[in-house]
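The data blocks that follow each hold one structure.
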Structure P
Amino acid sequence: MIVDDQFQSRVQKSIKLLMERDPVIIQYDDINDLSLNSNINDERIKNEVVKGANIYALWVRGKSCSEWTPMYVGQRTESKIIERIKQHLFKKPKQTQSKLSKVENVVSKGSSIGITTIHVSPDPLRLSIEDQIIYQNTPTGKVLPWNNKSRNKPLVRT
């Protein structure tokens, strides 16, 4: 079907743009209170979140490793994506789900955190593209281990 082929083509292009490049490194000068690192990263996050980005990936690179591992993919409208990324990286409101505890854990071990973003248009399509990025990249649990589900179905980790 032509529509399905076009959608799958957009999914593959989005995966390539989001997952096949080096992330922007987030700087953590204070690993005891991650919220203190938000301001020093404002510029680098804003520079990554250009042109209406609405899907993001969180990455980890081990202390003695040169390879980045994608840990999580999420989405937000372009007006809220910077705030959402910061909730994962530095500080979250009490009622918000976030990967902050996982970030704290890896940063405390000396690992690096990075981000990549892409823009999907029209904006409502970001939900379906994000879902397919997660679904197509999590069959083994070695990629995107911080994603617990895709909208298609719960992820079975082997």
Structure Q
Amino acid sequence: MTSNAENICKLTHFDPRCVGSCVIVSSIIHALVFENRILDYEDVIGIAKQYDERIVPFVDLAYHEGLDSLCLDDEKSMGYTLRTLGAALWAYWHATSYKKGILKIVLSGGDADTNAAVAGAILGAKFGICHIPDEWRNGLLHASMLHDKVQEFYAMYR
């Protein structure tokens, strides 16, 4: 899993902070889906330190502070993967539901679609598809095809 995450990330984001971010997100989802386990703060810090110490402050902010501390709407740093990682980690550790987590991130502004996409992947793995609001799932274009692809992917890694 780790080498796959690294290789896919490096296609577009070779910086070790980006690679570490991708591995953290992938590790969280893998632990939730395939091991029914939640990675704790120490687990995530351990992964971060393997890639780049500069990831650690964003993990700390996500764990110890509110979402506002990540300054997601700072125009100078939009697209910065560590802010997206921070938003996703905040949701992972603090959101009480899929909907509440996603709405809080989107309403924080900044690169809201990217931040919510990554957080949504983690929250989907944590809470399950049944906890994604029906109004967000109903009418989704190509829903059947997307569902089939997810099932195929899941079967590959079981």
Structure R
Amino acid sequence: MNALPENVQRLRCIGCQETWNDPGQWICPRCGPRVRMEVDLKPQSSLACAENLAGRPFDMWRYRELLPLPEGAELPSLKVGGSLLSQAPRLAEAIDVEDVFIKDDGRNPSASLKDRASALAVVMAKASGAARINCASDPNQILQVLRLGADDQTC
């Protein structure tokens, strides 16, 4: 990947707040912690309209125009996202708010809330030509990265 995806404005260190636009720099050059992508959703928001969404699978790639994906990125066939969103009226009442909704990410492939981030990271790594993906996290995330990397047998 020679450039950041079109809708990514910049990368920002979540530690020292340093910003840069180098697509190959995923570690802060100053202090090393994780990096956050700052994305402009406005240009793509009209693409994620009802007509474009109709007929698409109900997973995270349904909203691909809003994701920071490189042009022409190959998406894995493994379904990630689209998990149930359930209303919790008794919890809302107990904490004195109007509505509470609970997202059931236990239905994702590794039963982890990290599945969406892992899927996006694997797609971006493959688009950049990476032959290997390293991660240091809990077993659920590692399992998901392995599943996604093996999905099309390219990593």
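If helix-only ellipticity at 222 nm (-39500 (n - 2.57) for each DSSP H run of 4 or more, over all residues; to 500) is calculated from each of P, Q, R, which structure is the one that comes out at -7000? Here the read-out was taken from R. The value 18.9 for mean count of other Cβ atoms within 10 Å over residues 86-93 was derived from one model only; which of P, Q, R is it? The read-out was computed on structure P.
Which one of P, Q, R has FRET efficiency 1/(1 + (r/R0)^6) of positions 30 and 54 (r between Cβ atoms, R0 = 30 Å, to 0.05), as calculated from the coordinates, equal to 0.10?
Working: P: 0.50; Q: 0.80; R: 0.10.
Considering all the candidates, the number was obtained from R.
Bear in mind these aren't lab numbers, they're just calculated from the coordinates by the rules spelled out. Here the structure is a predicted model, which means the values were calculated and not measured. Cβ atoms are built from the backbone, for glycine too; each structure is taken alone.
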